[in-house]
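Multiple structures follow.
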Structure 1
Amino acid sequence: MELAVFVLVLALSGLVIGGLARLAVPGPDPMSLWRTIALGLAGSFVGGLLARLLGLEAGGGILFALLGAVLLLVLYRRLVQKRGITGPAPP
């Protein structure tokens, strides 16, 4: 039972962080629910690493998680989709 609650809380927090990151970066972004959750979880991980590098002992919290997710989303658009941050790739 505890594992199921943990997974649900983890998925919900990933969805919230991923959704906020998608709202923070302008432009269309066709992404499924599962990819949004993965973006939020990966952003939380990257944000935690950034917080540790800056010397914050308690981790970064939601702010660094959101910054990590935004960073990953921008990198995904530039490197994988090969387009600008706010629109389609130039012709």
Structure 2
Amino acid sequence: MHWFYVIKSQKNGELYFGSTNNLVRRLKEHNDNRTFSTARYSPWKFVYVEGYASREDSIHREEQVKHYGKVYAQLKRRISKSLRNA
């Protein structure tokens, strides 16, 4: 399985979108400051995950959310309660 995920900084509420084939390892990398773009905002926690059979589909979803404001806004509306409770 390949995953598109959304994590939220517990430090300042910043959101980060990514894709991986191993959710546990990837979150550990974020929280161990091994990812440059997320290091200064750790710790992180998952707020949303989508599973895909294909790596290309998970990467495509990540690119959609990162590059298209309308897709980003729709996702934030769909998971608004998860974002508040995280």
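Laboratory data are not the source of any read-out in this text; all were calculated from the coordinates shown. On a predicted model such as this, the values are computed, not experimentally measured, just so you know. Cβ atoms are built from the backbone, for glycine too; each structure is taken alone.
Here are a few things to note about the model shown:
- Structure (1, 2) behind the derived value 33, 17, 13 of Cα extents along the principal axes in Å, for residues 6-45 alone: 1
- Structure responsible for 20.8, with mean count of other Cβ atoms within 10 Å over residues 14-21 calculated and labels 1, 2 on offer: 1
- At a computed 2.2 (distance in nm of label points 7 Å out along Cα→Cβ at positions 22 and 78), which of 1, 2: 1
- Origin of the derived value -22500 (helix-only ellipticity at 222 nm (-39500 (n - 2.57) for each DSSP H run of 4 or more, over all residues; to 500); candidates 1, 2): 1
- Which of 1, 2 leads on Cα Rg over 2.2 N^0.38 Å, largest value: 1
- When distance in nm of label points 7 Å out along Cα→Cβ at positions 38 and 70 is calculated for each of structures 1, 2, structure 2 comes out greatest.
- Relative contact order in percent (Cα under 8 Å, 6 or more apart) from the coordinates reads 30; which among 1, 2: 1
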